[in-house]
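Rule-based calculations on the coordinates, nothing more; no lab input. Quick caveat, the model's predicted, so the values are computed rather than measured. Cβ atoms are built from the backbone, for glycine too; each structure is taken alone.
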Structure I
Amino acid sequence: MGQRKFWLGQVGDYEIKQLKVFTTVVDCGGFSAAETELNITRSTISIHIANLESRLNLTLCQRGRAGFSLTDEGRIIYDSARQLFDALEEFRSTVNNLNSTLSGDLRLLFSDTVSGDPRLQLPELIHQLHEQAPDVYITVDVASMSTIEQKVINEEAEIGFVPLHREIEGLEYIHLFTDVCRLYCHRTHPLYKVPERQLTDEVIDSQALIQAGLKPHKGAIHLIEPMDPRATAYYYETRLAMIRSGMYVGFLPEYYVEQNTPTGELRALQPEKRHYHLDSGAIVRKSARPNKARDLFLELLRQKLG
């Protein structure tokens, strides 16, 4: 007897929902990690995947004590589902941009404290955007620099706001402002009361450094290389908390310190020598699909920047 042939037939909304669950599980690296992203329980996710496998007559993934992994068929289905969702998103975006009323989505991602930085004037920008395009659905979130870059490149976000540590091909950069970053210690740190003349390079470089966990900015490489990194905290808020423990020294933007700490709480160590300039900017994907909401926001942003 020959092998039974299987035909998928029409793909409906239910299959698309199951495929979205499946792709999210793959992106998150497993069922447990996908629970928060999908806001459903692991058992419900398992049911969706099992139903999808039954519907497709394929085994998509292996799960168990050995961890989560895709089968060869699962990898093919994942790649095809991604292409399907990209096509649906492009169709939705095209329809939204054909409407005379400006609508659609605008997804903004911010690194660190940029969204609350008064130099950006984000509340005013959002106010202006809403006045001109009240039907636009805005999503605002915070993420690390690398995540923001990836999501903008993949068109999972329209605009990102990041420190300009590097330039990546395929992204356009809009300069916002420049900060001077200095090396700080807290008033409870042993170096806080040491006279300036006694703060030699050897003394400072021997202190435990809290670092950002990124490849150092090009202007900071020569400052960080001789130091002793002992901990990592990407966000300014968490880095400041580590410095406040009195156990670490660390680099922070001078403007951020002035805005978020009382005068005298932190001391800049060798301020004339140990500092570098860090630009912050907005990033958008070059040759991205049309999006009127994104273009309007960028126009308003450029007007603010003068």
Structure II
Amino acid sequence: MTTKNDSFRKFRFPILLVAMIAVMVVASLVNAAVGGLGPLSLVVGLGTAAAGLFVYTRLSRWLEQRDSVRELAREKARPGLLRGTAIGAGAFVATMLLIGMFGGWDHFSGGSFWGFVASIGMMASAAVNEELLFRGVIFRFAQDRFGTWNALALSAVLFGGSHLLNSGATLWGAISIAIEAGIMLGVCYVFTRSLWLPIGFHFAWNLFESGVFGTTVSGASNTPDGLLNTALSGPAVLTGGSFGPEASLIAVLTCVVPAVFLFRKASRQGLVVPFRSKKTEATAGLEVQS
């Protein structure tokens, strides 16, 4: 006999997708409402990040009938977050140093410590809730159905496209986000089968971009001041223009190079899921039966 819960589980992907979009939108609105208020922004940001983790975990267990949500395993949280934070921070600092080496720095000035504190909360919320949606739901389900390559392409395009909603969005900015972040963060998940590494990378990249250097994040105009106010000058291909350093060709290369390295390691370890059409699955089933 089919129960009401069984009927819901048939639609586990759309239900989880809609739920996490709603969580991300609400979290974004709440964080924007208290943006720049220092300690309050920190508390609200961490709170909305925790709320996203709670909703994702509970819904995943119920809809997918899972005893544990392996991509959020507690034993992987600390090492995954620390490693991701180190890589993300290193990648953005390297991006800024290379932009400076090619003459893209204009000037620096002092910023705001409380703006930095506010950025911690806002970027934690954005990193957690965006990774839960784009890697935890979209990429994970797409990989199971269409294989790793197709899932990377789909999730990267959707991730980049979502940044067209930002106030200072540009088409090249969205494309660069799709290439550098969409692919890099997807590969982080492929390599670890965990969301903690991409969450750490995403958080540190955004925090250093906004909270440390004080540059524009993905064309958004509502981020708080950072420890520094960094003015860049020069061609947009070097500095990213009004979209921020993420639209710089240097940022794209800084993320693509380690992504290729990690993907090759994942491939050697058999972590890349091949595409299997329904015809292939049916043939495989017949072979098993025979």
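Couple of notes before you dig in:
- Structure (I, II) behind the derived value 125 of volume of the Cα convex hull per residue in Å³, for residues 18-137 alone: II
- Structure responsible for 15.5, with mean count of other Cβ atoms within 10 Å over residues 122-129 calculated and labels I, II on offer: I
- Computing Rg and Dmax of the Cα atoms in Å across structures I, II gives 24.6, 91 for structure I.
- Computing mean count of other Cβ atoms within 10 Å over residues 194-201 across structures I, II gives 10.5 for structure I.
- Answer label among I, II for the case where helix-only ellipticity at 222 nm (-39500 (n - 2.57) for each DSSP H run of 4 or more, over all residues; to 500), calculated from the coordinates, equals -12500: I
- Relative contact order in percent (Cα under 8 Å, 6 or more apart) - highest-scoring structure of I, II: II
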